[in-house]
1. Looking at FRET efficiency 1/(1 + (r/R0)^6) of positions 107 and 195 (r between Cβ atoms, R0 = 41 Å, to 0.05), point out which structure of 1, 2 has the largest value.
2. When FRET efficiency 1/(1 + (r/R0)^6) of positions 19 and 227 (r between Cβ atoms, R0 = 35 Å, to 0.05) is calculated, the result is 0.80; to which of the structures 1, 2 does this value belong?
3. Just checking, which of 1, 2 has the largest value of distance in nm of label points 7 Å out along Cα→Cβ at positions 123 and 155?
4. Thinking only about distance in nm of label points 7 Å out along Cα→Cβ at positions 171 and 235, which of 1, 2 has the largest value?
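We did not get these values from a lab; they are worked out from the coordinates using the rules stated. Note that the coordinates shown come from a computational prediction; the quantities given were computed from them, not determined experimentally. Cβ atoms are built from the backbone, for glycine too; each structure is taken alone.
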Structure 1
Amino acid sequence: MRLKIFSNYSPNFNPIKRNKTQIKFLIFHYTGMKKESDAIKKLTNSKSDVSCHHFIKNNGETFVMVPDLYIAWHAGESRWKNYKSLNRNSIGIEISNPGHELNYKKFSSKQIQSIIKLSKILIKKYKIRPKNILGHSDIAPERKKDPGEKFPWKELAKRGIGIWHSISDNKLKKNRKIELDKISEKKFYKNLSKFGYVVKKNENLKNRKLNNYIVKAFQRRFRQELVNGKLDKECLIISNNLTKNFHKIS
C-alpha cells in the first residue's frame, strides 16, 4: 500500500534551498504534547520558531510541513560526529506522542507502518545511510529524550531503517547490572565516540553529567528495557558489537 502524504505547511524554515546531497541524516522526534492538535498548531505557528519536514499523526496520516530541500527547525543545538547544528544536513520527522512528561505511550501500529513507508522513501531518494538515522536524544542528549525507549528501533532496523546489534536476549540479560572497571568504561566511551556520540573526558562534573545523558541516550536506543544512566557489562557488549560491525554498515 502506498503512503498518502498530505500538506500542512509551516512558515518556519530557511528560505534558501539546499542541494539534495547536503541531506545526510534522518532524525526522529516525538511531539511531547498532550494534544495532537496543539502540536500541529505549534509546528505551523510563525511565532514558535520550530518546525519539521514530516508529521505523523496518531492514526498514521502523514503531513509535509516543510519541503525536504528547505532547512526546517527541528534539531536545535545538536551534534553528531563532526557535524554541529544538524538542521542543515537532516530531515526531521515528528511523530505524535505525549512524551515522557505527559504519559509517554507506545507508538501505534499505524504510526509505525507510516514511519517505515516514509523512511524508505526518504532513504532511497536522498541515499541516507542506516548509521545516519538517529533520534533527537542521540544528537542532543542533555536536552532531549525523544523518540524514547518505546520507539521501535529494532523493528525498523530489520527493515533497513537504522541499525541494531546482533546479540541474543539471553546473553544481554546475563550481563545486565554487572559493574565495569575503569578500563572497560573507557572502552565503552571510545566505542560511542566511534559510533558518533560526542563524548567528553570525565575530568570534571560538567563532563560527567553530559556523559551520563549520553549513556541514557544510548540505552534508550539500544538497551530499551532499562534506562538508568548506569554503565554495565550489557551496555559494553552492545557497544562492542556495534563498533565491530560498524564498517559493515552502509
Structure 2
Amino acid sequence: MDGCIISFPVVNESVSVCFPAHNEEKTVRSILEEAHRLLSSSGLDYEILVCDDGSTDSTGAIIDDVRQSCPEMRILRHRQKQGIFITFEELYAAASKEWVFLNSTDGQWNTSVLFDLLRLTPTADIIIASRRGKHYGGLRRVISKAFNAVPAILFGVKTHDAGAVKLVRREIISRYRLVSRSPFSEAERIIRATRDGYRVRIHPVETSPRVSGRSQGGNWRLVLAALVDVARLWSALRREPVSPRRVE
C-alpha cells in the first residue's frame, strides 16, 4: 500500500468493518493496522470488529496490541474454535453501522477495496468483491464452481462469488433468520435478499494468494454440511412466501 493514493468516496454511509481471525499471526497485525490507517483518514463513520476464533498462536496478543492504538476497534473472543459460520454470524450480529464489510485477515483482499464498493451503494444493497482469479487447486476449484452453480439451478438466483468479501446493508443481515449452519449461509443470505427485491452487484477485484491460515473450502465435513444446508433451504423456501422489500 505504500505510495498508493486512495481516493475516498463522497458518501454519508456508516460502516462496520469486520475481521474473523484464527491463527493468523503472520498477517493479522499488518491487516488491522492497514485498516485503521485507511479508515481513520477516510472521514467515514466506522468501527472495526475483530473476532479471534480460538487462536492457539499469538494472534490474540497481536490483536490486543493493535487495539491500544485503535479506539474504534472492538474485540470478540472464542475460548475454543467455533468455525467460520459462528464467527461470521457473531461479527454480523455485533455490527452497529448501516453497512457491514466482512474482510479476511489472511492477506487475500486489501481493505482499500471497501472504498470501491461504497461507491456502488446508491444502486446496490449487497456488493460482492468477486475474485477475478481464484488461487485454488483443482479439487477446490471444482467444489467452488459446483456451489456457485447450485443456487442458480435450484433457486433461480446467481450468488456469483458468495464466499468473497462483500459489503452488505445491515438491514438485510438483521431481517433474515437463516436456516443454514455452514458457510453456505453467505449464499443463503444472497438468495433470500434477491428473492425479496434487494439489489445485488458484483465488483471484480484482483486478490492475492493466501498468506496465512488454511482454507476450509475443501474440507469434506464443511462440504457435506453445506449440502445439508442446500436441502434445508430448499425445503424452507417452499413454505415461505416472498416478502418484497419496502421501497422508502
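1. Largest one: structure 1.
2. It was calculated from structure 2.
3. The maximum falls on structure 2.
4. Comparing 1, 2 by distance in nm of label points 7 Å out along Cα→Cβ at positions 171 and 235, the maximum is at 2.
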